[in-house]
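Colleague: Scrolling down, you'll hit the structures one after another.
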Structure 1
Amino acid sequence: MVSSALNVRWLLCSLAVSVALCAESGHDSLLSSLKRQSFDLQLEKNSADSGQLEFSWINPVSIGYDYSYSNQFDSTQISRSLSVRVDQPIFKSGGIWYAIKYAKASRRVGELSIEAQRRAMIKEAVASLFNIKKSEYQIKKQKLLIENDRIDIERKKEQYLSGDIDSSFLDQAILQKNRDTMTLFSLEESLAQLHRSFANLSDMDPDSVKLPRFTLVEKRKFLERNIDMALGSEQVLQKNYFNIMTWTRYMPALSLQGAWIKPYKNGSIYLSSYPNATKSYYTYGFRISIPLDITSYHTIESTRADYLRAKVDMKDRRVEAENLYDSILKRLEVIDKKLALAKEDEALYASLVSSTKEKVEAGEMTVYDLKTMENSKDIRRLDRKIYDIERQLALLDLYEKMYDDSIQ
């Protein structure tokens, strides 16, 4: 039965199945308003920073007002002028073009980095919801185990008092109930911690949130939409553009220069010999420059090494993504075996409950025996639910790494 179930699952693995947690905006609302506001402000800052980078090659226009006073040669001389000056590079051996491309790549890197953080936080919130439900099932299961322990104690107490067993059997039954009770206390404490963890991430009531359902996505689609790989790819472009920008700094550059100046006369000196001295005028020209820097070689080699390392890191991210997918498949395989076994056991206990009822009615067994079988059946039913949540948590690791490729 287990083998056939696994064969069916492996057949489904080859199909293009999409992740069930599909509504980005719906699960983004899991995060508290403060968390969402923080991410919005990060995106706003990233957009502003990239805009600043994109236009950083444009020099500011300088507007100045000059005033000077002099009493040299016992004569008061005052001069005033208004000027507008421009010194703008228009050619940097391709540096301007790649500066713009670098700014756009930096913006994309920032967006993907923020998206990765957002998805990790959503995953943490969703995982908390799953673990809360899992913990609730474990608490129910533990209470059933404790109930069976009490039944066992009652049974052994009767056997001890009748002389059928010695006290060590009764002691072991009591110790087992105490161990299971202590485990229950630990589970209840863990549940409280899970509620606190979720409250740190979300404003919602965890009991009011419907748990999502995940299905397996095929490996090809997972790699195509893997956010770590997308981020690595953009970082390769970013480092490449920055590398080109770096060596263009040491190549010839052409700049246009211009100024408009409006002088004013004032004071005791009138430039009578220059009738047009107060007339506005302009100047323009160009400058070709080649910077000579003794550290240029090392600077270029540093950025080149950074670019090459980004390419290596990109390949490494693909290996990590493939290993993650393969490890999750192995986790799913083990969980599916547990699920199949729990289902078989539940069916077995169901038949034992039916048989025990008949024997209780016939007086051949006690109600203790029936209650123990019923509890055992319910325990295996809860085990199936716990394993199903473990399966969803494994698939959640895939969701965290998959991004919506409509993000720009």
Structure 2
Amino acid sequence: MALLTAILVGEFIISGFHPFDSIILMAERFWGLLNELWVLKTLAFAMMVGSVMTLIERSGGVNGLVHELSVQRSLVTSKRGALIPSFIAGVVIFIESSITSLVAGAIGRPFCDRYGISRAKLAFVCDSTSAPVCSIIAINGWGALLLGLIGGQIAAGLIAGEEAHWLISAIGYNFYAYIALVVTFLTIWYNIDIGPMRTASIIEPSIECEDEKGSVGLFLWPMVWMIGGVLIFMLITGQGNLLKGSGSSSIFYTLIVTLILMYGYYRFKGAMETKTFLEESIRGAKSMAPIASILLLAFAIGGVSSDMEVGKYLASFIGDYLPIPYLAAAIFVLSAIIAFATGTSWGTFSIMLPIAVPLAVGLDAPVALAMGAVISGGVFGDHCSPISDTTIISAMASGCSVQEHTRTQLPYALISAAISLLLFITVGLLIA
């Protein structure tokens, strides 16, 4: 609703404050976007990711992975190692943040209860690995959104080059995600409890880790096909140069191939009938419809911002007051505030990237650093927000209340954010 309202208000201003003309302009903008091939590919990719996630879960792939790690190959023998399986699962499972939290929570509950570790600490591990990892290894819906937003800036003529190249450069400056993972690992390894985590309740397990049967291959093979497929198609579309490959096309083609291979493999394994496969594929695609809508609205507001020259205005307004070396730090803080207030990192990306890129270009500041600040700020604010879906799912998966989870993980998140802010200032001073 915020994005749609912003688009309508922007078109109202562009049309010279004529209500009827603003509605026509908005309709023309959406029609133009739906005629762009890269936009259609990005929207289709988001929908297909939903199909893949749903099929993996429905086939028993997630249960198979949980069973393999928590029952068949349990190597946990001490309190220090009780949270390691959850941390590893959180790092390895990067396809979608909700699945990351759910699987990490399912794996960690029995170990935490056995070794007297609070569920709040497990929720912290689940939450601190899900979004940060998904924003680093962006071969997922996060990557689709960011590639689409960056593609919008390229289409507007603000920056030149390939979306994938810009995304890789921006991820390199995603300081909060890297720091959060390091802080989480150190907290586990040295059993560090600070602030409210010291008094977090240790409860009896309400849900035991069930001995679920399922083939781990039903989960692992689609991951292999997706990772390998993206790399192969990036090389093909880039004519041998990975960084020159088309990100939107590569991911689009990869998802098509993955779904075809999944159908053959699942039928061969007897994991799913054809009718069930089709039904679950459609159900998964439908579940991503809101994300596709947000993507489309994000592309539209990017065009509105470009037409209104918002970046140039902010550049002229802020340039006199904010030194260029501190621009990335300011973008990080602003993005964090928006993400915390809205509970969504994706919405923050959609709002801030179309502003940060023109701002950096107008001030002749490092664009990739500004993009990285948007991503980091969005992940940090989302990480702390009590209304974030990842916060709520992490708490539910771990078996603790949302309030306790939010309160106990906040000190760790603030430490990571403080270090990240210093890094943005330092790097800004060095390269701006």
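Throughout, read-outs are computed from the coordinates displayed, never taken from laboratory work. If you're wondering where the values come from, they're calculated on a predicted model, not measured in any experiment. Cβ atoms are built from the backbone, for glycine too; each structure is taken alone.
Colleague: Looking just at Cα Rg over 2.2 N^0.38 Å, which of the labels 1, 2 belongs to the structure with the highest value? Intermediate values should be presented prior to the final figure.
Modeller: Details: 1: 1.74; 2: 1.00.
The maximum falls on structure 1.
Colleague: Among 1, 2, considering only mean count of other Cβ atoms within 10 Å over residues 84-91, which has the greatest calculated value?
Modeller: Across 1, 2, mean count of other Cβ atoms within 10 Å over residues 84-91 peaks for 2.
Colleague: In terms of distance in nm of label points 7 Å out along Cα→Cβ at positions 284 and 348, which of structures 1, 2 is highest?
Modeller: Largest one: structure 1.
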